[in-house]
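Every number in this text was worked out from the coordinates using simple rules, so none of it is lab data. Nothing here was measured: the structure is a model prediction, and the numbers come from that model. Cβ atoms are built from the backbone, for glycine too; each structure is taken alone.
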Structure 1
């Protein structure tokens, strides 16, 4: 289901090695959860409900996406950039809840509340509208890598995609929970990615790809 991604440009070697360590761990955890989910997991190519509506990505996600874009075939990269620019313009016009110059979210106290209802119908610029698949799948953000199987949120609740586990029992959901022991490593890598002042906070995919 998941593809392994390798960062190749601009990052220090030690940082690249740690990222190369992180993504296979997440991918393995996803594969295990998907196997335990069985038919309850509706995720498949062309199913892209989760690709509609914006969500915050970490500085690490932003770096990964930019590296993936740099490595993409020229024609694919051109289409992604065009969609990202169009998306960024729409997001700015809608009252982007952050710094419009850097794309960093939540600069002012009211921005988090504003984000709750912000751009919920905006398609991800990496989504190919013709196929309903991700043009940077191997470089996708961690949230995309972990969406679908049951994942425990910050409050300790198991959350799943609304299209999955629709007829599952509580026990079946619990048995398919995705392991998240990799979170401390992700936090470490996010902190390293934030050392770039222009990358020092959460952003949106459209801004990450048009920086």
Structure 2
């Protein structure tokens, strides 16, 4: 358990890209990038269909949308662009994974939602939400290790980790708690699944990195 809070960086493995700005990655690198993103989208879908609450970033989008009369989708896009601006002082490098992150995850969510269970009992809702958070964490470990560019939120996490030198789990928990607090203050709806994500996704990402480093 303590190893989870000792993970301080995304490992560079034999199949990792040497730089995020790589438009011609090896096939195995591209494969792991897409595998991670597909699994990530599935985890997000499990959280959505659990009915236990949405992710902290969606709570923030709800809050901002309520104050501006923008749609949730448009608000999410604006928030993503603002997060990318935070990459500049952190000297984060985008890559094809930064673009594919948005495209593939959105596509997987749309395709998988009709086929996933929508539990009615609270116990099953919480269990499905927990599985979704764990899936997002493991998926992050896979696609981040490909080193072809992180999504806006994951890039903020890895950038802050590099600057501050703290474990990834602590950095991610701090980001999610700040985001959900801001979203709740603005009027976003918080559920138990939201808290699962806020406090669980950091350790889940660390677990994913440990599993990738050990088995891949």
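At a glance:
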quantity	calculated
With distance in nm of label points 7 Å out along Cα→Cβ at positions 70 and 142 derived as 2.1, matching label from 1, 2	1
Parent structure of the calculated result 2.6, given that distance in nm of label points 7 Å out along Cα→Cβ at positions 62 and 166 is the read-out and 1, 2 the choices	2
Test item: helix-only ellipticity at 222 nm (-39500 (n - 2.57) for each DSSP H run of 4 or more, over all residues; to 500) calculated as -13000, pick one of 1, 2	1
Mean count of other Cβ atoms within 10 Å over residues 78-85 - highest-scoring structure of 1, 2	1
Test item: distance in nm of label points 7 Å out along Cα→Cβ at positions 86 and 198 calculated as 2.5, pick one of 1, 2	1
